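See the structures that follow.
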Structure P
Amino acid sequence: MRIRSGDTVLVVAGKDKGKTGRVDRQDTKTNRVVVEGVNMVTRHVKPRPGVRQAGRIQQEAAIHVSNVVLLCNKCNQPTKPKIVFLETGSRVRSCPKCQEVIDDVA
């Protein structure tokens with residue numbers, strides 16, 4: 001997956017098309033990500049002592065990774081990051097438009 005937790009992404013498909021947000025978590029098994037403030041759903045939760053608030057709560061639902069695209073930190077443009085090897089031998093993601101290093105790849 002090209003998207004990692006903490007990345008800023010742009011939604012390109014669905015009911016929240018055009019919104020941007022930060023990735024909270026990712027599920028690599030189902031290729032889905034949870035983005036802050038995007039794909040909000042209402043859940044009806046029963047009261048349970050000491051667990052969480054009851055009633056109707058708004059929370060983010062997962063969105064498929066094909067419906068989001070990474071935003072470059074420097075040029076603020078949607079991009080498909082490329083894997084580049086530095087002189088030190090480490091792999092990093094970089095923006096092909098401005099050649100800015102996005103962050104390290106594990």
Structure Q
Amino acid sequence: MDVKIENLPEVMFVRLSGEIDHHNARQIREQVDSAVEMHKPKKLCLDFKDVTFMDSSGIGFIMGRYKLIQLYEGSLEIINISDTINRVIKLSGIDKLNIKISVNQR
């Protein structure tokens with residue numbers, strides 16, 4: 001899993017690639033949380049364009065970042081998710097939270 005973080009005024013982009021599973025979720029979480037806590041963005045944007053697989057650890061990752069960004073009165077956006085990951089998100093109920101979700105148009 002590769003994580004690239006770009007902090008712009010008001011928005012932090014987190015570009016993820018590879019798999020999000022129990023093997024690497026903690027490392028990803030620690031990287032993102034550290035950056036959020038340092039910069040306190042108004043919006044956290046998770047880009048899933050290059051994510052090839054996500055299990056329940058990915059759901060936990062999303063939920064934790066949602067709770068964290070709310071502590072700073074910010075919002076969470078998830079962009080470029082595949083149809084497969086969109087189904088996982090819908091099954092988990094995350095799509096019912098106040099999170100903007102955009103499916104990748106391939």
Structure R
Amino acid sequence: MARLRHAEPVRPRSANEWRSFWHQGGEAELRGVLRDVWSPLRDVSDEGCVPQAERIALLLGSSAPVRALAGELGRIRAELGEGPDAEADREAAEKVSEWFRTRSR
């Protein structure tokens with residue numbers, strides 16, 4: 001039986017810390033991660049990716065669970081005219097969440 005590891009809690013950020021993180025590279029990094037791990041945004045320009053990245057960033061900043069991230073990716077997928085793929089959305093949400101946990105330490 002595999003042993004489950006619990007993720008370390010993400011340290012809450014102040015509003016100023018969040019703005020600094022976001023504007024000093026977090027925004028661009030998140031767009032890159034989304035395009036790398038989630039096919040509906042793979043070929044979308046930086047400008048085209050901004051609104052979706054901002055939606056995901058709001059969830060990350062509020063410590064939303066992976067299931068909430070996956071749900072939002074599913075809504076974005078539908079808005080982009082893509083067919084549903086809950087498994088791909090969940091996998092991408094896990095990778096985005098892991099990136100954020102690692103990056104926001």
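When relative contact order in percent (Cα under 8 Å, 6 or more apart) is worked out for each of P, Q, R, structure R gives the greatest result. -20000 is what came out when helix-only ellipticity at 222 nm (-39500 (n - 2.57) for each DSSP H run of 4 or more, over all residues; to 500) was calculated for one structure; which of P, Q, R is it? Answer by label: R. Of structures P, Q, R, which gives 17 when percent of Cα pairs over 23 Å apart is computed from the coordinates? Here the read-out was taken from Q.
Values quoted throughout were computed directly from the atomic coordinates according to the rules given, and no laboratory measurement underlies them. Note that this is a predicted model, so its numbers are computed, not measured.
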